[in-house]
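Asks: As structure tokens, here come the structures.
No lab work stands behind these numbers, since they all come straight from the coordinates. In this text the structure is predicted, and so the values were computed from the model without any measurement. Cβ atoms are built from the backbone, for glycine too; each structure is taken alone.
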Structure I
Amino acid sequence: MCPHQPTCPPAAAPDREAARTLSAHPEQGWSLLCNGVVLFEDTGEILPDGAVIAPHRPLPLVGAV
């Protein structure tokens, strides 16, 4: 259980990346969030149940200046 107030979103929530960082390893490209999610710098994720979320970077706007 998350000890923070307000509590962090659970790993199954769409906003799971908003959870607080428990352990950051920028030299290795990953962080462990309070909800058990391992978040990678390429925006990929590993959920606590072992499920993998592919990187999901925003696409550039076509014709952006």
Structure II
Amino acid sequence: MPHNIARANAAKSWIRAHVEHVFAHQKNRFGLFIRTIGIARAEAKLILANIAYNFDRLIFHERAQAMG
């Protein structure tokens, strides 16, 4: 594999790994399963799941900072 393609794949996989961890957390912890009628309802469900995830991460970081 050419060096430039390997470097591009590494950059893409780094981003993909971060995104996939977020969706896995939402699916496992919050039971995220989108089965709605219409894009607007699906977007609303994703937005609420993202807000819940962000609050969960905020609490995690606040606790870690308080612990030292």
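Asks: If we compute mean count of other Cβ atoms within 10 Å over residues 31-38 for structures I, II, which one ends up with the highest value?
Replies: Numbers: I: 19.0; II: 10.1.
Greatest value across I, II: structure I.
Asks: Ranked by Rg/Rh (Cα atoms, Kirkwood Rh), which of I, II sits at the highest value? Walk me through the numbers before you get to the answer.
Replies: Details: I: 1.06; II: 1.15.
Sorting by Rg/Rh (Cα atoms, Kirkwood Rh) in descending order puts II first.
Asks: Further question on the same structure: If helix-only ellipticity at 222 nm (-39500 (n - 2.57) for each DSSP H run of 4 or more, over all residues; to 500) computes to -30000, which of I, II did it come from? Mind showing how you got there, number by number?
Replies: Working: I: 0; II: -30000.
Checking each candidate, the match is II.
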